[in-house]
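We did not get these values from a lab; they are worked out from the coordinates using the rules stated. Since the structure is predicted, the reported quantities are computational estimates derived from the model, not experimental observations. Cβ atoms are built from the backbone, for glycine too; each structure is taken alone.
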Structure I
Amino acid sequence: MYNLEMGRWQPNARGRLEQAALELYTERGFEQTTVAEIAERTGLTERTFFRYFADKREVLFAGAGSLQELLVSTVAGAPDSVAPIDAVAAALAAAGAVFEERRDYSRRRQGVIAANAALQERELIKLASLASAIAEALRGRGVKEPAASLTAEAGIAVFKIAFERWIDEADRHDLAQLIRDSLDQLKAVIAGP
């Protein structure tokens, strides 16, 4: 059925599909939501949905490529004098600034993922891919192994912990600050007493 209020010609079909999917996943659960229902809620067709997303799971992971590109380009573009961990920290802070505008969406998205084992697995795969891409960017800067992989994995761990704190309603700090705090704590643990 064609919805005149949200016709096909309206802009930001991708964003509307993402929003509708998240609403439905939150209301009904991921498994119980169909692509047809997502499309119907936006006044778009299933065919339009599949122009943007391979399946209903990918709605939740659509930004992974852009996030990876931001992290890699920031690490690669850091001055040569910057320590590897500080290049990763700068990349994570840049990502934190992007996420800051989407706190509510991120919180709701994480709730959907936490409620579904297959989505949790997909999230872990995404984080592993980000770590691999960061390690490659560090190797491109001349960082040898295993230092490149260790630094990248530590950076992703820092990001993961900071992100979990950030989406917690009780913690109102911005994500970039939480990333810096988590990294400082990691450095303190490594340095020892």
Structure II
Amino acid sequence: MDAKTHWEKVYKTKAPDAVSWYLPHLETSLALIERTGASLSSSIIDVGGGESTLADDLLSRGYKNVTVLDISETAINVSKRRMREAAVHVHWLVADVLATEQEPGAFDVWHDRAVFHFLTTMEQRLAYVQNVARSVKRGGHVIVSTFGPEGPRKCSGLEVMRYDADSLHDQFGARFRLIESSQELHETPQGATQQFLYCYCRVE
């Protein structure tokens, strides 16, 4: 089963608040985005943000240039219905982050909570990092969250990678200057606890 088919099946068979990574609001991500100092007109992309409420919260805080990319059209349609009229203020992209190309320097802030750890081959990770390096402006910001070293080994039936701050930063390379990292314990809707790692970098 290819990635798109897999994720369409997940989002068609599970309610938004039933997936293991669900949070009503991504408070850590919002705090990191604000910490970048990005202006309200800055271009922000949420990769894998199909059903996430991050776009809702960014708009409510006054950000005006928000893009959401997800491989699942089903997930994006859930958010469009939830946001109602506000959805027209978001740029929606149904695409595989490994197979889409944005304009060079298109974004000031790249945010990814829980996509990168599904990239289990070197080729996938290289394609992802090349996309980030091309799409984010020099001086821009990259926020990536993955499972931490004590996180689960599988998610949604798929193998995942686990990282500490050094090993995650090593995937991106010296052009990405690590500003800060933190770990967070996430309680799933099913009552399990998952360790997440957040890394925030600046593009040199």
Discussion item. Comparing distance in nm of label points 7 Å out along Cα→Cβ at positions 23 and 47 across I, II, which structure shows the greatest value?
Written reply: I
Worksheet item: Can you say which of I, II returns 64, 35, 27 when Cα extents along the principal axes in Å is computed?
Response: I
Fill in: distance in nm of label points 7 Å out along Cα→Cβ at positions 55 and 119 - structure with the largest value, from I, II
II
Worksheet entry | Given 2.6 for distance in nm of label points 7 Å out along Cα→Cβ at positions 15 and 151, calculated: source structure among I, II | II
Worksheet entry | Computed -8500 for helix-only ellipticity at 222 nm (-39500 (n - 2.57) for each DSSP H run of 4 or more, over all residues; to 500) - originating structure among I, II | II
Practice prompt. Determine which structure produced the value 1.00 for FRET efficiency 1/(1 + (r/R0)^6) of positions 87 and 175 (r between Cβ atoms, R0 = 41 Å, to 0.05), calculated from the coordinates; the candidates are I, II.
Written response: I
